[in-house]
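**Q** What follows is a group of structures, each given as structure tokens.
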Structure I
Amino acid sequence: MQCNKTGKRRKFIFAFALGGILAFFYVAGYVLERDESLDLTDKFFYLKWILGAFPATGLLHILWELTDRYEGRTGKAPLWRKIKFMLPGWLCVVILLICWLPVWLSIFPGAFAYDSFTEWQQFRDGMITSHHPVLHVLLLGGAVEGIYQLTGSYNAGIAVYTFLQMLILANVLVRTLKFMEEFHFPDIFRWFALSFYGLSPVLQLFAVSTTKDVLFSAAQLIFLMNLIRFCCKRKEFFLCKGQMISFGLSAFFSMILRNNGLYIVVIILAVMLVVCGEYRRKLALIVVGICLTYGVYVGPCYRILQVTPGGIEEMLSVPLQQMARVHKYDYDSLEQQDLELLYRIIPKEDLDSYRATVSDFVKKGFQRDNFQDCKKEFFSLWLKWGIQHPLTYVNSFLINTVDFWYPGAVIDGYRDEYGRSSYFDYRVSIPGEEISCLPGVHRYYERISSDPEMQKVPFMFLLLSPGWYLVMAMVIFFRWWRNRKYTLMIPGLVFLLTMLTVLPGPMALVRYVLIFYYAFPVLLAFFLCDEHFSGY
């Protein structure tokens with residue numbers, strides 16, 4: 001009887017904890033979207049938060065109880081057992097490419113945007129920095145510039161790179177279908193995954209985007225699946241050389257295709273070494289191999305390519321935004337000597353161009369040499385202002401990240417004077433030239449990318465919102481934590497660390513958290529059929 005009471009108490013605590021978090025997401029997110037500020041001294045805000053926590057707690061408790069009740073029976077439902085998935089892998093790849101083809105033809109030769117121009121420029125000029133993943137600079141710049149030298153057309157180079165990326169991504173996503181078969185999930189989940197990957201506008205748009213985040217998230221997805229194998233089928237994992245090689249390669253590419261990938265993988269590898277028990281020696285050999293390969297990559301390879309360090313301002317987005325917000329809203333309270341110190345590092349005209357949702361306008365004139373000369377004084381000033389204006393600092397961080405965690409947010413950090421949002425950078429920048437073979441399709445995806453009203457269409461958030469996919473991941477992992485099913489807690493670190501490493505970034509963009517979209521069909525299958533794994 002006491003054990004049963006303890007179980008009920010634990011269930012309530014977890015439902016209330018997550019219910020409180022989700023209530024904050026919705027209540028605070030709504031206010032931040034409306035006002036670009038949250039009054040943390042407002043009693044009515046806390047009242048709304050508390051009132052929102054109770055229905056959220058109840059809904060979570062009911063959802064988790066229903067899932068627990070039907071655990072073990074989900075995959076045995078007669079209707080689900082009748083649905084069969086017989087498509088070979090190569091055909092699934094072809095299907096995905098066909099689904100993505102209209103998007104590609106609508107913005108041919110591919111969405112050459114975000115940092116693609118800078119990466120191509122670095123390759124062309126032979127001045128590569130570590131700000132962008134060096135491997136991606138070589139792949140993208142090499143393809144665009146190399147094909148141009150052969151054909152005289154930059155469009156041909158962009159098209160070749162885009163198609164190769166589509167092919168790689170399609171093959172990686174199809175691996176999730178084989179992964180589901182490996183874990184004996186009902187075939188309906190494979191049909192769902194194939195449909196989701198082929199028809200989701202987010203997957204379609206990024207399949208034809210040349211941004212580095214596509215390949216990085218693909219590597220993350222393979223890394224995630226290997227982590228699940230490690231946790232659920234540890235003995236088989238260490239007996240299969242192919243899986244260990246796949247794990248090592250996916251870890252390595254996750255480390256080098258985005259700078260935050262290094263921190264994600266290193267922390268997860270450290271945790272794995274702690275919990276792997278009798279397999280620690282084998283895992284240690286794999287980790288050593290990964291570290292040595294990474295050392296060669298950032299050591300001799302960087303020296304050969306004469307790679308220079310990226311700007312330190314990229315790591316200071318949060319402090320710069322916080323100080324710029326104080327400068328805008330609390331200017332009259334600031335001392336002249338403090339302003340003079342700040343102006344040495346950030347010109348006043350850049351501080352005056354402050355936008356709450358993106359730090360690029362503030363840091364564009366960042367004076368690196370002056371920062372190095374008075375680094376200690378700068379951080380002392382940042383701390384001093386934080387003590388004097390704590391609510392301003394908190395608001396700066398919340399509004400800069402709200403698009404990541406509020407499902408109702410409109411992604412519009414780069415919103416221009418015409419009111420266009422920046423959900424996706426749907427354009428072909430120089431040296432490419434946009435050719436739209438399907439104008440109707442182009443108009444549709446341009447609306448998704450630029451029209452903030454499109455994101456407000458009822459239920460559209462189910463497809464577009466990164467906050468929604470974050471909430472779904474939290475609901476899934478909290479349930480396993482609540483039920484003491486710790487098997488997938490280590491793979492859960494992929495999502496936790498991804499979010500923690502993008503929150504201090506310059507702004508909230510969908511491309512930073514693509515792994516939440518790519519992995520959604522896999523997480524959903526485990527959530528509804530978690531009898532398919534056992535804990536260690």
Structure II
Amino acid sequence: MKLFNLTYNEVVKQFKKTSIKIIIPIILLSAIVLPLGISKINVDSNIKNAMESNLFLLEDVNNSIESLNKDKNQKAQIEKAYLQAEKEYRQLFVDYKIGFDDWKQKEAEEFRYIAYNLVAIELVLNGYRQDVVLESLQGVNPDEVIKYYEMTLENKKEVEIKFIAEKEKLKDIIINNDYMGHTALEIERKEKYIEGNKKIIYEYEKLKAKNPNDEEGKEKLEELKKENNLAIKEIYALEQDLQVLRFRYDKKVDYDKNNWKNNSIKSIEKNLEEFRRTMQTEKEFSSMANQQRIEITYDEYVKNYETQNDKCIEEIKELWYGLENEIPPLNSIRDARSVIDGTYEFYVIFAVIIAIIIGGGIVANEFSKGTIRLLLIRPVSRWKVLLSKLLSVLIISFGIVILGTTILVISSGYVYGFETLKTPLLETINGTITKIDYIQYMIPKLMISVSSLIFITSLVFMISTVARNTALAVAISMVLYLGAAPLTQVLINMKQVWLLKTLIPYINGSFFKIMPFFTEQLSKEYGIQMQYTIGAKQLLLASILMIIVTFVTFTKKDIKN
């Protein structure tokens with residue numbers, strides 16, 4: 001009972017401070033405002049930058065054309081013809097608002113390729129000399145242009161008509177926002193690539209059957225063997241891509257970034273690309289590790305590579321399951337789940353900062369003001385006095401996390417619909433895809449995240465008690481917490497990957513969860529995943545040691561104030 005009263009009094013004392021009265025309500029208010037603010041943000045946040053870039057590039061082409069207007073020689077006129085084609089291409093980006101990651105960009109690139117080929121055949125038809133045309137050629141196969149000069153006029157006209165028709169078809173797809181037409185063309189392209197690779201395999205098998213004995217034949221066979229092996233891999237990859245494209249076409253899935261099915265398909269494509277990374281040989285890895293000074297063994301690299309591939313396979317299977325069963329994956333759509341998942345870590349960070357502010361002075365101030373004696377003359381054990389102060393810091397900081405997250409769940413549900421919280425998550429457990437309730441999924445993640453809160457609270461409390469200096473306790477704890485993430489990034493960029501086996505990266509694990517670019521880079525470059533569960537265990541173990549040191553020091557040391 002005495003411990004309860006002491007803890008209650010400490011909590012009340014902290015809430016009497018003006019700074020705490022102001023900061024905590026602001027933090028909790030943010031949990032109400034944040035989902036509403038996120039709902040107002042455009043999903044395609046880069047569109048403005050893309051439009052500015054498109055306008056600049058178009059203006060640059062116009063200036064180049066203008067500078068050639070007075071130059072009448074053949075080379076200048078050829079360059080001007082290509083620039084006119086480039087202008088048409090750039091105009092499409094401006095007129096139809098083609099962004100950086102837009103399906104229309106692919107058709108615009110194809111439009112440019114056809115437009116350049118059309119310029120080449122028109123130059124031939126207009127009587128420009130072969131040597132001049134070849135010298136000024138842009139984006140066109142020279143061998144094809146040479147063939148144009150050998151054609152009859154009628155055949156040249158047919159080539160021109162074909163390019164004009166293809167160019168108009170591509171332009172119509174862009175103008176009409178015909179995403180189905182784009183998907184159909186992508187399927188055609190993949191099928192052509194497959195046919196091309198099958199021809200390579202056929203040529204290899206044909207020559208292999210002949211079993212050439214001469215040196216030239218053997219060299220050709222060896223060369224075709226390498227091409228054959230690559231073609232087999234390429235066909236396998238292309239067939240996977242075709243499966244994705246055909247699903248998109250059959251289900252009429254558009255490319256809207258607000259469409260969760262489109263985002264799931266994009267994620268499948270990304271994982272397939274990641275899965276296709278070729279594992280380095282020991283010699284290749286050794287050379288790369290020496291050059292980049294990577295501090296991991298080849299066995300570790302292989303293990304990380306296999307783990308990453310297994311993760312890719314699991315995620316692909318989960319995404320397909322979601323698509324086939326109408327279950328949107330987390331973060332594939334802006335809903336209550338994704339907003340909560342992307343923001344609840346802020347309340348862990350806020351709680352840590354509050355814990356540092358309160359914990360830094362909760363014991364040290366008692367010493368500096370001389371009130372510590374008044375506390376210790378009470379008929380209460382020293383450890384209870386100290387424990388009450390530690391518990392008060394933890395109650396306030398955990399209260400921020402719990403209240404902030406609870407308000408965030410309610411406000412997100414209100415803004416995006418509470419029914420979206422009922423959408424289950426998919427996880428692979430023992431090789432089986434299992435549906436998990438979102439709250440059931442989030443609570444363990446939150447518990448892992450608060451390990452950093454416990455660690456920092458233990459640290460600031462220890463310094464405040466042992467050093468009896470508020471400024472020192474706050475400064476060290478704040479620098480360590482806010483500096484852990486940048487320090488990790490710097491050292492990992494210096495190839496010191498051993499750091500990931502320590503607790504340092506996990507001191508502010510919330511930062512890496514909110515800003516996942518670093519962990520994505522880590523996975524891509526080294527095949528390494530951050531082990532948050534192991535990091536949490538290390539932080540908790542360190543916290544226990546610091547608390548033991550704090551209590552032993554406080555109970556054994558004489559109080560001279």
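All of the numbers you see were taken from the coordinates with simple rules; none came from a lab. The model shown is predicted, which means the values in this text are computed figures rather than measured ones. Cβ atoms are built from the backbone, for glycine too; each structure is taken alone.
**Q** So relative contact order in percent (Cα under 8 Å, 6 or more apart), computed for just one structure, reads 23; which one of I, II is that?
**A** The correct label is I.
**Q** Thinking of I, II, which structure, once mean count of other Cβ atoms within 10 Å over residues 205-212 is computed, gives back 11.2?
**A** Corresponding structure: II.
**Q** I, II: which one has distance in nm of label points 7 Å out along Cα→Cβ at positions 125 and 141, as calculated, at 2.1?
**A** Corresponding structure: II.
**Q** Sticking with this one: Thinking of I, II, which structure, once distance in nm of label points 7 Å out along Cα→Cβ at positions 245 and 501 is computed, gives back 2.6?
**A** I
**Q** Identify the structure, out of I, II, from whose coordinates helix-only ellipticity at 222 nm (-39500 (n - 2.57) for each DSSP H run of 4 or more, over all residues; to 500) was calculated to give -26000.
**A** This value belongs to structure II.
**Q** Moving on to the next point. From which structure (I, II) was Kirkwood radius over Cα pairs in Å calculated, if the value obtained is 29.4?
**A** Computing Kirkwood radius over Cα pairs in Å on every structure in I, II gives 29.4 only for II.
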